[in-house]
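Each structure below appears as structure tokens.
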Structure P
Amino acid sequence: MVPATKRQLILGWVATGICIAIASLWAFWGTIEAFHEGWWQPTLGGRVTYALLYLTPMAAVLLLTILAIRVPKLGALLFFAGGAWFSWFIFANRWPDIDLAAVLSWLPVTVAVVAVGFVWWLGRPEPRWLAWLLAAGIPLLLVLVLAVEPLWRVSHRIDDGDRGARLVRGNGVALVWAPAGPGWVTDADHAVSWDEARDICAHLGPYGETLSDTPLDVWRLPTIEEAVRSMARHGVNCGGVWDPERGVATYDTRPDKESPLWIPYSETIYWWTATEAGDDRAWRIVYSGAVYRMRKDLAMGSQGFRAVREPTPDELAGLAD
């Protein structure tokens, strides 16, 4: 093999570095999301398989980089093809609503992918073994480091299996949370908007198991402050405080996806709250305690709700006993 020129070496290592950066970004995103929203299947094998799907973008970039290091011009052609495919995919999904704003929104990504291809066409990193080691080692090491805390956390989650109505009291809040049924959305098949969630709560029967033809107004969505103050971990209230001025929730202990409020093996990781954040937005809360302003018309599989009602004097007396 003819030794690489200085220009080829520089461009080859520039291309390698760019691909390592891209793979590392996907490694960061994939690892975080794998345990944030991907770790919910009822079986361990299902959870692991589903979580690994979030690492496929990183794996794709990594494999493409390894191939490009071995055969730079072939790698360049694959990057060109990737840029063309991305443009076609966006065009096909937005047609016929293509306008200048849409083109400008995806053009930087396409140009970036094609530009990496040109760098690979002109460059060649050497020694190749070092380029391979860095290209594979850095993203994979990042995955291992980032997975330590969430893996420990999800393996220690508590689930008492009780899906009935739960009286939860602490941190200045006492509410009965709805049982499994129409007042507690826990799967993607029942995704609802904010208005739909409020309407369901209003029609929920006294025991939270059926819907009435007319509004009963027994149940409602919790306010954002009630939700924040009710978050718990390992059965202990997390000491949540809601700052309405800044729109920020803080906790003594980070909440997690555990009973009595959450189901660890449910796809739902977000809940609507009753608190509005403008004419077209409302606050939602994550099982981890984070809060976000979201469009009221948004309905997605990972977002649900759980209705609440005020406890009766007998229920409070029973808790005290």
Structure Q
Amino acid sequence: MSPIRITLLLSAFASVAMAAPSETEIQAPGPMGPLEGAMVQPEHPGAPVVLIIPGSGPTDRDGNNPAGVKGSTYRLLAQGLAAKGVASVRIDKRGMFSSAAAVPDPNNVTMEAYADDVHAWVASIRKATGAPCVWVLGHSEGGLVALVAAQKPQGICGLVLVSGPGRPLGIILREQLRTNPANAPLLAEAEAVLASLEAGKRVDVTGMNPALLPLFAPQVQGYWIDMANLDPARLIASYGGPVLIVQGDKDIQVSLTDAERLHAADPRARLAVLPGINHVLKAVASDDRAANMATYVNPDLPLGPGVVDTIADFVHASH
């Protein structure tokens, strides 16, 4: 991953013996072709179901992307939840990977379009499983998608916001850029681009620093303009259902400030701050940035302590 890339409760069910979970393909209707995903189900009748919404960019159903993220966070999460009696569906976003047929251009998208896909998935999962409702778990930028979708809450049991933004994404990106010293030569140009996009104006990339092009390429500027001024705190405040906010204190992409702002906007939500956990939900022992980033590319490294138990316990308790 490049430096500019956006991108505990004890389980009450730990003693329940679970058979090996099964994984099957599942579809939901997309605009021009099917949306594709994978369902993992425990051998447990009536298990609650969690829909896992990926983070930003070309992130696949396992939580990996060609920018160098290979930690398989969502696959590990699905397996861990199944072991705790929670079913899950993890998905490929419209126009990407196995959902490529859904739209011809994956970059021509809005938050509302992603929210529509969430509702299509919720309906398809309920039909396939008989579940009365589906929990929507959004990771990173997926948390913002979950919040937008939940403004129309039919069929949604509640939300699990994991490493999700609590401030407009332009503010978070500025913070990410400033945190990494390697980005110092890019800051002034990035700030000017962000200011234009937040004002609803596209920018000419001629002469733009090549390091910024993946972030502000012309084909994604419309998406930036669409989401730049969405305020997650306002969205969570207007949602009346149960919410779990999960934040690792070693996250170098989304800060504890975001989780606290979400919680302040919805004091009824449960806030779980996980010690030693980073953005991809792996354990890190220090504040060393290189060591933190190394976990992003290691699919053999398990999810950190407390991640699965915190989510599974909340879902079971609220189910």
* Among P, Q, structure where FRET efficiency 1/(1 + (r/R0)^6) of positions 146 and 178 (r between Cβ atoms, R0 = 30 Å, to 0.05) as derived comes to 0.30 -> P
* If distance in nm of label points 7 Å out along Cα→Cβ at positions 34 and 50 is computed and equals 1.5, the structure in P, Q -> P
* Here semi-axes √(5λ) of the Cα gyration tensor in Å was calculated and came to 49, 23, 16; which of the structures P, Q was it taken from? -> P
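-16000 is what came out when helix-only ellipticity at 222 nm (-39500 (n - 2.57) for each DSSP H run of 4 or more, over all residues; to 500) was calculated for one structure; which of P, Q is it? Mind showing how you got there, number by number?
Numbers: P: -16000; Q: -10000.
Comparing all candidates, it corresponds to P.
No lab work stands behind these numbers, since they all come straight from the coordinates. These numbers were taken from a predicted model, which means no experiment stands behind them. Cβ atoms are built from the backbone, for glycine too; each structure is taken alone.
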